Every structure is written in C-alpha cells, then in structure tokens.
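Novice: As structure tokens, here come the structures.
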Structure P
Amino acid sequence: MTTTAERPTATTTGGATPTREQLPAIPTRNPGLADSGRPVRRPDHAQHLTDEQVAELGRELDQIRADVVASRGAADAAYIRRIIRVQRSLELAGRATLVLAGKRKSAWVAGVGLMSVAKILENMEIGHNVIHGQWDWMRDPDIHSSTWEWDFVAPAKGWKHTHNDLHHTWTNVVGKDNDVGYNLLRISADQPWKPHNVLNPVYNMVLAPFFEWGIAFYDLELVDVQEGRKSREALNADLKALGVKAVKQAGKDYVATPALASLTGSGKAALAGTFAANCVRNLWAHTVIFCGHFPDGVEFFTEEMIEGETRGDWYIRQMIGSCNISGSKLMHLMTGNLSHQIEHHLFPDLPSNRYAEIAVRVREVCDRYGLPYVTGPLHRQIGQTWRTIFRMALP
C-alpha cells in the first residue's frame, strides 16, 4: 500500500538547483489500492456501510481531488510565492531587530515575535506543504519537494520517509504508524502499557519546546535499527545528515546572528532571542500536530483491520483517524492549514490554500454517509489531547 501523495521518487544531487526539466517526475497516484472488495473488518464508525457505498464514497472523494487538480493555476502559485516573500521579510526584520537593538527589552520582544511568526510560517504553511509535493505541479525548482530544505533541525529527506511515506500511508495503525506516540508516548489504549508510561506527561512537557529535536531523532528510526528492519549503514547515513543539518541550523541561529549582534552589544540577547523563537515555533508545531491526531473521537486501527483495504476504505480511515481545529483564517494560515487535518490526510499533495473549500465538500460527504467529522476549537482540542496523555500514563 502507498500513500495518495504525489511525490518525486528521487532527489537532485550535486548541490546545484535543477532546471525545470531535471525535476523528478510525479508518479501515478494510489497504486496498490483496489477499487472493490473490503478489508477484514471495517472500523466501528463504518460498519453500517456496504461495499458499494464505500466504493461510491471513494469515487466522490476522487472527484473532489480531480476538481481541485483541474483548477490549480496562477492564483495558487501567486499565493505560495506571496507567503514565501512575507515569511522571508518577517525573518529578516526579526533578525535585524535582535542584531541592532536586541539588548533593549521592547526590541527583544519584537524581534522574538517576528522571528517566531517567520519560523512558524516556514515550517507549517511553507516547508511542510512544499515537502509534501503540494506545489510540485508548478515545476518551479525553487519551490519543489525534491529541493526544499526547511528551517527545522530534522533533514527534509528523512522526514519525507517517516512522515510522507509511512505516517500518511499507515495513519493511526498501531504498530505501523510510529507517529502514534512518536515511539515515546502512549496515546492509545491499543498500545500496550509499560512502566515508563507513567511519565507520559513529563515526556510530553519536555518534547513540546524541543519538538524539532524529537522529530529529528524519531526520523532516525532507532527502534527499526534495534529490531533489524533498518541497517546500521542506513542509520549512520541518517546520523551524518542530521549532524550536517544541525550544524547549519546552529550556525545560522546561534553563531552568525549573535556574532553580528555582538557588534552592537546585543550578542547575548540575540542568542537568547533565537533560542526563544525556536522554542515558540516548536511549542506551536507540537500543539497543532497533536491536536490533529489525538483529541476525543479520533480512531486508531489494528493491522488486521486494514488487510484488504480499498481506496474507499483508505479514505474512511483518513477521515476518522484525523481531527480538525476550527478557527479564523489567520489561525488556519498559522497552522499551515493543518487545522484542516482531515482534508490534509485525504489529499496531502493538494495545495494547502484550497483545504478550506475542500472541507465544505468533505464534511457534506461525511454527513451523508453517516461518518464522524471530528472538529473543535483549539482550546478544546488541546485539553482533550493532554487529558488523553495523562490518562494513558496509567494501565
């Protein structure tokens, strides 16, 4: 089984920006998912659906996707280019403020605020979505999943494997989707309880402000190495890539910016400011991602349940295994439109700026087929997520 995302199967080498013609081809979508049949057991919320209804649901969602693909164009391209310009301007303004006047408290707060927003935009609305291949159709070498490296300590290549390939294929399948708890937390009752799970809340409190490092180590797939599914050679290659990326990130945030700021007497303030901006970004990314997967009403699955899964069944699993966050347009932008997590899991390669319009049609499909569409305001989703983390700390 493979994910629905259209992604390049190769990356460019040599360090030079590829031409439009050198960009990897986009592979066929959804190979390996049947149009008919049924899995061994459908989830409880889909038990009432017949095979024919599931197949028709799949065709309806395919049509939603086809409609968006057919209408992608200049307005969408202008959107992502505008967001990139805004993000880079905010980052430049934030760094300049810390460098020139960071020792003043008001300037420090302003600089941290500007950099925090810039880093959130880069990670959430730009980096995450570009790496998913959402903008590959533009054939722009500068905004392409094979060339983009985001402002995150985790290398894009490793994240594409664990997130794009694994998580989006095996969404919430316990034992296959390691995003369920990130090999650290117990999130579902389907995960066997272990004594160290009593520290669930503590682990999560530490993970949140350093989330980029948690993701970086998660992408190393250390459990797979221990159990023989990943070679030591592959681990060493990933460790080398992480080391190179970490040095680049540290050089930019914790060496270059403070060094420049030292010329104005703001070196220590700039160092603290870049660290604070990274922590703010990490806290926000952690909150958004956890609230899209772990609030009440989101389902988890066993490997047995998805054996023989059709395209329609795959769509159902994405819908009932994800959760949306309601809010304003600004909130959706700052989440990278992952506040539309359901739509993102259905169509991870469609432009994020189209998720709001897709959501109206997807919710109508859920209502008509009697499927839950879990959504709620951010404060409620956060509360439910943390309640689950505390509850799963106990046997």
Structure Q
Amino acid sequence: MTVNLLDFDLEGLAAFCEQLGEKRFRATQLFRWIHQKGASDFSLMTDLARSLREKLPGAAHITGLPVLSRQDSADGTIKWLFDVGGGNAVETVFIPEDDRGTLCVSSQAGCAVGCRFCSTGHQGFSRNLTTGEILAQLWQAEFFLRQHLNRPGERVITNVVMMGMGEPLQNIHALIPALKVMLDDHGYGLSRRRVTVSTSGVVPMMDRLAQECPVALAVSLHAPTDALRDDLVPLNRKYPIAELLDACLRYLPAAPRDFITFEYCMLDGVNDQPEHAQALLELLRGHAGRGVPCKLNLIPFNPFPDSGLRCSPRAVVQRFGQLLNAGGIVTTIRKTRGDDIDAACGQLAGDVLDRTNAARRMAQRRTTEQPIRFVTPEKERQA
C-alpha cells in the first residue's frame, strides 16, 4: 500500500526517503516539488535522482481531496466542499483582501465541542482529519488559485487560519505536522504571525502548541462569566475562564505576537449589553492581577436554522465595541465575507455523519434550557 506524501512534514519525508535507501537531502527536493510547485507527477520532478523517481510510484502518491462543489461569492470569496470519505465532507474558504489572501482550513469532519452559535457543532462530529487532509486543502487551493487568477509562480495564499470545521486542538497530533509544512521555507514559507489556530479553549493542548509549534492564537471567548460561557461553549465546564486565561498567559512568551486575540460572537440579548462589555473589561484587564494582553474581535452572528439565536443589531455591536475601546482594549468588528454562499464565520457545516447525536442532544437542550441570568464576575466570585 502506498503512502500519501501530503501526510509528511519535512522531517517525516526525510525519514521516508531513508527507508527507500535515498539520502535525506532528496526529501528537500521532493518537498519543494510538492509544496512550492504543486506537482503530483513524479516523472516531472527532473532534479530528483532517477533511482528515486523510479522507486516513488510503487511506494507513494501525492493525492488531494475530491472536490464535491465550489461556490464563488460576489465579493470574491470561494468555498470548496471536499469529500473526505465515509460519507463525510469538509469545507474550506478563501477570502481575498487588498493586502492578503486568507485560507480558512478545517481540521475535523464536524465538531464535538457543540457551541450554540456554530452550525458545524450542531451537525455533530465524525472524525479527525489526517495531516494530509488538512494540508490538501491548502495545497489544492493554492495551486488552483494561481491558475484561476492567472498568477503562476506567485503565492496567492498569504495567511492560513485554522477556523474552519472542527476544534483544531482536539486533533493536535495531525495539526502540528501540518503547521510545520505551512511554516517551512521549503514548503509554503508562511510566518508564524500569518498562521492562526483558533480554539474554544482546550487548555492542555494550548500548552503543547506553545511548546511544539507556537503560531498566532485566537481564543473563542464569547462571554465574560462562567455561567454564560457554560451555556454558549460547553467546553467551559471542563476548562473554565480562569484556567483558560491562565493558559493564555503561559502561551504569550512563545507566541509570535505579544497579545492573544479573543473572538466574541455577538448574540442579540444574550451577551451584547453594556453590562457584558463592562464585565469583559474587568475580566481581561484584571485577571491574575495584571490582565491579559489582548485584542478583541467582535463577530456578527450568522443565523442558521434551529439555533434559537439572533444577530445583535449593528448599532448594538458598534456600541459594544466603543465601550471596549474606551476601556483600553483594542476592539475590531469582523467584516462579514461570503455570507451569500454560507461561507461566513460559524456557517460552515459540510456534510457530516453525526456519530455523537449532536442534533438530538441540542434539540433536548432547547426544550429544557432556562434563560441565563447574567451574573457579573464579582458576584460570581462571591457566590
């Protein structure tokens, strides 16, 4: 059985070449053909030794993911639906801007975290993606875009955000080799500042990421208190806010930036009032007696069926941001892109065989849940 070379970072590819009886430096040549030139035909890799070119077809292949569909938004955003087998599909989104091209990459088929405002979580979880399946999204998108946009030999994707389907840090064993390929100068050559991992707060794996491959970190916060975050982000019951912020402080010394980005989805009447903003200021400026260096990214909620939630009115979002900026936390409002093709934040759903019964469990929650009473951090501590 042959192996897919997209599953290897450079060190893994070097070990593979040694198994074939070849020198390790051949791996660098092969790596460049795959990730810098987008090649999948070994016979075209003319600077490889003939002995290696003859061995490779019987031992390996370079294979991307079948494309089930591609949708192009009026704003230039492109969304792919990739088949990952077993009846599962994942979505990948390219977002063009004047000064960058960002690819939003999936790490799992579905998601087990089950955040209330995320359509992927409502669909449930099937399985982790392999390193090759994570990298195939970048590999296929990059070389398709070079041809599609008539930019041969020019890098189109300048930023990668692990913000697609799934919780990346619950698939860290496959994630880290993929990140290393993105960063490698013989691969995509992206800087650590231009690769972002978004997490809902898997604290032990945040520590591991800091040790093994620190890149920019975005943390899905969405609430200033544990009571509210327990309801919105169920993982908070395992890793409450204080533990999460402690992990952020531990991450910072290894991070490529001197701040953590916190993401905050704006939900009408749930977490968007002035008292929430004030509680958020107290939390982030006062944690551990010194606060957490951070920036806040407000995300307008993208409604989907059965969520039971609404997007905060634009004026409310702007007022919320103004209160945070006035309180000393740099706050931006994310511009919605690709919403006409359901490619905006929180809308990715793909086609997942739900092996966790998420849809049934969330339906039960909606019929039994009580309205969350907002409690300030100070009252929460007193309780």
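The numbers here are math on the coordinates, done by the rules we state, and not lab data. Only a predicted model underlies this, so the values are computations on that prediction, with no experimental measurement involved. Cβ atoms are built from the backbone, for glycine too; each structure is taken alone.
Novice: Match the computed value 27 of relative contact order in percent (Cα under 8 Å, 6 or more apart) to one of the structures P, Q, and report its label.
Specialist: Considering all the candidates, the number was obtained from P.
Novice: A further question on this structure: Kindly point out which one of P, Q the value 63, 41, 38 was derived from, the read-out being Cα extents along the principal axes in Å, for residues 24-247 alone.
Specialist: Q
Novice: So helix-only ellipticity at 222 nm (-39500 (n - 2.57) for each DSSP H run of 4 or more, over all residues; to 500), computed for just one structure, reads -15500; which one of P, Q is that?
Specialist: Answer by label: P.
Novice: semi-axes √(5λ) of the Cα gyration tensor in Å was computed and gave 39, 22, 19; which structure, P, Q, did it come from?
Specialist: Derived from Q, not from the others.
Novice: Who wins on mean count of other Cβ atoms within 10 Å over residues 200-207 among P, Q, i.e. which is largest?
Specialist: Structure Q comes out on top.
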